[in-house]
Structure P
Amino acid sequence: MTTLPGGLELRTARPADLDQIAALLVERGEEPDALDHRLVVEGGLGWDACAVVVDGERVVSTATLLDETVRVGDVVLPAGQVELVATATGYEGRGLVRALMGWAHDRSRDRGHLLQVMIGIPYFYRLFGYEYAIDIPRARALRESRPPASPPVDPAPARGGAPAGSILRAATPADVPALVALQQEAQAPYDVAMPHPQERWGWLLAHEGSTTRVLERDGVVVASARTGPPDEGLLVAEAAAADATAAHDLLDGLRGLGEPLTIVHRPLTTPGRAWAEHLEPGGTDATQYYARLERPELVLDALRPVLTARLRAAGLGRDVVISTFGRHYRLPWTADAGLGRVEVGGPMQSPGVAGGAGVAPDLLPALLLGQLGIQGLERLHPDVYAPDADFYGALFPPLTADLLTYYLPW
């Protein structure tokens, strides 16, 4: 328990707080948030995953930390994600969210997480060490009419509008192994991926903010998607399919629901390729996931196998030096082992003299996880530069990314 100004206290949530937390989440968020909180604390992560600020017996602020994993190449990084954050009217502006974010980051560190990722309201979470890092896929409207090259719709559709022989239905717990397999295949081509943790599949099937649907063909699940309402019509996200035929059948089934469709485009997936010609151009607004690296040296150290493999593939190999100007990180190179453990040093204002690259500290998440690579960041930011463009361009290339989060991107 931590005492805060004004006689408030921050502590781990308790079962007796459930109703108050639910009421607060509904008051400051949406109706389904109350169920989501209960699913998290009672359905896998436990009450230790949630904290509250109390004024006497009254819950006035809350936050929950979810467990995640972020795969970069073949390396899996344990991560955390803060969700279900709310503060009662009249208690805002008193640093309660800051205190809860401190609790969440301490818990994340204790759980062995190397970074945190999240979707959050614009700018706000930059106050707590988060930076925009990974592009969120564009939501694109489905064209009203089908291009002539597409397969014809079966004149006798089954449930949900799927062609005869296929059924589009809500997923059940028995479908979870198939859902996991479909998403593993969908995410495999991406350089960076965050899958749903195992316990989350049960929450997704139970919660009210989206519907997980499967397409069944001859008794076998061959495609899936999550649907949720945008401003108008139906939002389609996390689409996955075993083959192009299944992807087209899934689209037919979703069309048959009778709502205008807006589709979150995952370009490297089977549906992403199969549906691309049916989608309107995406918007130009910049939407990104937040990421936070408290100790970059731990992430760099974990990524050494990936970084070594990139250099070997390019036929390059020498010490790596990255300066964030207030401190620097050196990864020594040996021909046999590749990059060795990270050595942390002090300020380095001219990294080029040491054969290094300069990267502003707030741009490290985008460098290690984002779609621009060091050369793209260098074009946009004067405080990112790599005098040896070939070497650092091979080390930090543009990355493709696909993140599955509890709440759908908006």
Structure Q
Amino acid sequence: MFEPRAFLASLFDAAVRAAEPLEGIRAYLPEKPKGRTVVIGAGKGAAQMAEALEALWDEPLTGVVVTRYGFGCETKNIEVIEAAHPVPDASGLAAAKRLFDAISDLTPDDLVIALICGGGSALLPALPDGLTLEDDIAVNKALLASGAPISAMNVVRKHLSTIKGGRLAAATRARVVTLIVSDIPGDNPAHVASGPTVPDDSTRHDALAIVRQYKLDLPPAALDHLHSKNADAPLADDPIFANHSHHVIASAEVSLEAAAALARSEGIEAAILSDAMEGEAREVALVHAAIARQIATRDQPFNKPVVILSGGETTVTLRTKGGRGGRNGEFALAMALAIDGHDIHVLAADTDGVDGSESNAGAFCDGTTVRRLRAVNLDPKKLLDGNDSYSAFDTIDDLFVTGPSGTNVNDFRVILIR
């Protein structure tokens, strides 16, 4: 049979290609305005979305988008600013102001095209009175370590911001059309990048409930703000949004279908478990491993050979300090322990090309991973307990490195049972 890792990597590539922004933007190009067209945007694929829009838009436009350091690309008229992710920095703070400035003097005859994708929350820090950038950094670190799902994190973020929760769109009189590459399980457009141009009906009371549920240790200034009416965001039925629209142009569902189609074209049956999985990465891995072992040993619920695919966004609750690696590495290491000795091959990776804050998109594992780790005197269980998947897979050369992909539809997991 073909080389498993090359096959798994080809499925990842197919998933990423399906999420490239050009065709999605083409399908939802807005009507040209009487006046100006201004582009704003944020996220790890925002520069590539801007590049695609410029290729499709045949009239003058200007604008500014913000993306993660190293994720930019060449554009003609839309400025690209790079800032820090997943922990915000001063460049993101300046970028948020630039987005407000770009649309503040527009009229109802003008058009704003907002290009929004995953990562925009951290890239757009905009601080309410009384909060500092250090406070915002502390909030983001607490959220990232909490194990809370991304939807819950973004409810907190949008009530500690002056740009999220629809506030950016509320700052202009122009018509706003938002084009979204979704990295959110369930594809709620208001949750992508904490919805700078798409409001929802969550409240500061919801945010406070999440703080209590996940025992978040937030700075006093942040807690004070959440207890004040100043934290309230405009609701979705506010008349200011009456002339606005939004469209999800790419999502995990489309990407997983593309990967499944490629597998079937290679003669391997494919099954998609879900495009919206959430939960602790190591626990989600145990469920996947149980299904894979059932297939490997009993041909249930699918006959071998088969690939099973899933997407969504898992979380990692940090148990110690000093570990390296993201949620996909954590999934792969937990999976390796659970499939030890079986002819099962796995790739878990983030479609944006970066798993957490390291240089890899994710990692491979298989039924020999545990044995190979132990052969170099590494204890995989101890590494997992220390959230140190990067060190594990780096040592045995099982990291999956792609570089920035230019899109972001979140986790991609594929398991081959031969």
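No lab work stands behind these numbers, since they all come straight from the coordinates. Only a predicted model underlies this, so the values are computations on that prediction, with no experimental measurement involved. Cβ atoms are built from the backbone, for glycine too; each structure is taken alone.
Upon calculation of helix-only ellipticity at 222 nm (-39500 (n - 2.57) for each DSSP H run of 4 or more, over all residues; to 500) from the atomic coordinates, which of the structures P, Q produces -11000?
Details: P: -8000; Q: -11000.
Structure of origin is Q.
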If distance in nm of label points 7 Å out along Cα→Cβ at positions 193 and 297 is calculated for P, Q, the one returning 4.7 is structure Q
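Comparing distance in nm of label points 7 Å out along Cα→Cβ at positions 225 and 257 across structures P, Q, which is largest?
That would be structure Q.
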FRET efficiency 1/(1 + (r/R0)^6) of positions 241 and 305 (r between Cβ atoms, R0 = 41 Å, to 0.05) - highest-scoring structure of P, Q: P
To which of P, Q does the computed value -0.77 (log10 I(q)/I(0) by the Debye sum over Cα atoms at q = 0.10 Å⁻¹) belong? P
Upon calculation of distance in nm of label points 7 Å out along Cα→Cβ at positions 97 and 113 from the atomic coordinates, which of the structures P, Q produces 1.7? P
